[in-house]
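The next part holds the structures, each set out as structure tokens.
Readers should treat all values here as calculations from the given coordinates under stated rules, not as data from a laboratory. What you see is a predicted model, and the numbers here were worked out from it, not measured in a lab. Cβ atoms are built from the backbone, for glycine too; each structure is taken alone.
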Structure P
Amino acid sequence: MPHHFKQVTIIGVGLIGGSLGLVLKQAQLADSVVGVGRRVENLKTAVELGAIDSYVSDAIEGVREANLVVLATPVDTYERHLKEWGHYLSDGAIVTDVGSVKGLLVEQAERLLPAQVRFVGAHPIAGREKTGVAAGSVRLFEGARCILTPTPRTDRHAMEIIRDMWQTAGSRVSTMDPFQHDRILGAVSHLPHVAAFSLINALLEMGQSAMPELDLLSYAGGGLRDTTRIAASSPEMWRDIFLWNRDNLVTMIGQYEQQLQKLKHLISVGDGPGLEKELERAKQAREQLN
């Protein structure tokens, strides 16, 4: 049976935090779900949608009685939050997160939290390009992967509690070293976002420099929409992800640039067979994705 909490406090009631609140309430995993956030209107919407029971503006007040605190804010805010309210948590409380970067942030959380507070790093891979609690869904995590990132310091009972919570949400839960997580997600998640943001900005610059009389993006078809859908994601969130995983990401951008240069060369010299070979290799790999 999943663990039942007296109070869960969600710091940052957006798409992920709000959707988790809906799960907690629908599955009756908590007597009370409290939201903490910057925008009162968003928190009011969260109450109306049933994602939280109540909200407070003072994070310290919000976490004092919590058995579980979920950090669902941009990853660059973790340090500020943990320093602000970490020492007000009750003994045995669990803190977990939903961030897309783990390595250094897991180390930071374990360093900043009191010894009697248990931290479990988690990353539900279930985001959308839309943000805010209004975009949330109780079914958001169904069938999605959720990666837990334990370290030698992680309390195993706390980790099983968090595992059960995400399994109740419908996630396929696995575990991974925090730094290995950042290498893998840097490649399959962070780099694609770099490519999508860069492609849109390149098209904007092409339109402004070469065809200023045209709204270039107004001629976009399904191919561009599919390729760049994730460029509509939160700039604040992805700024922080890029910077916190910068070492992995800079290396991967270099490898991506090499592939672009290869295609550029094949196109420029008119090497049809070579170009088709590269495209076929990509096509076969893409067809293996679910």
Structure Q
Amino acid sequence: MISIAIGLVIMGAALSAYQGAVTASRVAEAQSRMNEDAYAALELLSQHIRMAGANPKQANYALSTPRNPITNTFSLRGCSIPFSNLKTSGAVTAAANISTLICPSVASDAAQPHALALGYEADKFNTVPLANGTPTDCLGNGLKGQTATVNKITSATTTAPTIVTFYEADNRFYLDTPSGSSNPSLYCFGSGSGGTPQPLVENIEDLKFSYGVAQATGNDGVIAGYLSASQIETDTSVVNLPTASERWKRVVAVRICVLARSEANITNSQASSQYLDCEGALQTNTTDLRLRRAYFATVSLRNRLP
């Protein structure tokens, strides 16, 4: 009897240790997957934000036309909720360009995931080109070439009007849930030939942006403060410029927050599911037992820096 009792105690301890090891392994695996998803989302967003506004000077153009004529009034524009005409849906037709996106007014910038649209001149070096060298959008779809007549230097003393072809990327990032799935994902809708939004990273539950703006005058790149998208659209107190497009041109940095979650329930209680959201607020009333964590990055717009 004593031997049996000792054996049962040992078995119980071993079983408890095994269950603890399994739980720890599941938590570590879930955290690792969350880290991978969040870092993938931050890296994708950071890469595109860094390219916003890219329109390099062309060395062989005459001084009167030193760049290709990118058409977007906005090279970067955010919204505190998804743009109402960001993509084609039902009777809604997607905005033709960033300038015609509609950002509805909101009561709180923290209420919903944010959206971001950006444009830049794309080439085979800042995108992953197709086999024929055509630049691509955020989904790998080939961009449509545009033409313009510019003055190109033909010799040391003469120039001549020449038709050139260039490519303009218009990429729009937001959160959505794929059809037939319950996992919210980071989406992109690009201006390439595909024409259909696609999920890029799943289990991204929230997306927030804030924008570092420079003073209304000068070109020193010093940030006067960080504003939300709705503040830039409507508030002229920090950046005293009359139009939203002029204020968006003063954005020199973007802070990104993505809230990632585990793919399945991991924790054993609501208390263990608490987390800090993108605003740093403690969230206690979780509806499931998933792990959640907010991840941050700050990106300088290198095409806006002096």
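Numbers below:
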{"quantity": "FRET efficiency 1/(1 + (r/R0)^6) of positions 36 and 68 (r between Cβ atoms, R0 = 35 Å, to 0.05) from the coordinates reads 0.40; which among P, Q", "calculated": "Q"}
{"quantity": "Value 18.8, 64, calculated as Rg and Dmax of the Cα atoms in Å, for residues 116-219 alone, assigned to which of P, Q", "calculated": "Q"}
{"quantity": "At a computed 1.1 (distance in nm of label points 7 Å out along Cα→Cβ at positions 76 and 236), which of P, Q", "calculated": "P"}
{"quantity": "Which entry (P, Q) yields the derived value 5.8 for distance in nm of label points 7 Å out along Cα→Cβ at positions 28 and 60", "calculated": "Q"}
{"quantity": "Distance in nm of label points 7 Å out along Cα→Cβ at positions 4 and 108 derived as 3.7 - corresponding label from P, Q", "calculated": "P"}
{"quantity": "For Rg and Dmax of the Cα atoms in Å computed as 21.3, 68, the structure of P, Q it came from", "calculated": "P"}
{"quantity": "Source structure (of P, Q) for helix-only ellipticity at 222 nm (-39500 (n - 2.57) for each DSSP H run of 4 or more, over all residues; to 500), computed value -15000", "calculated": "P"}
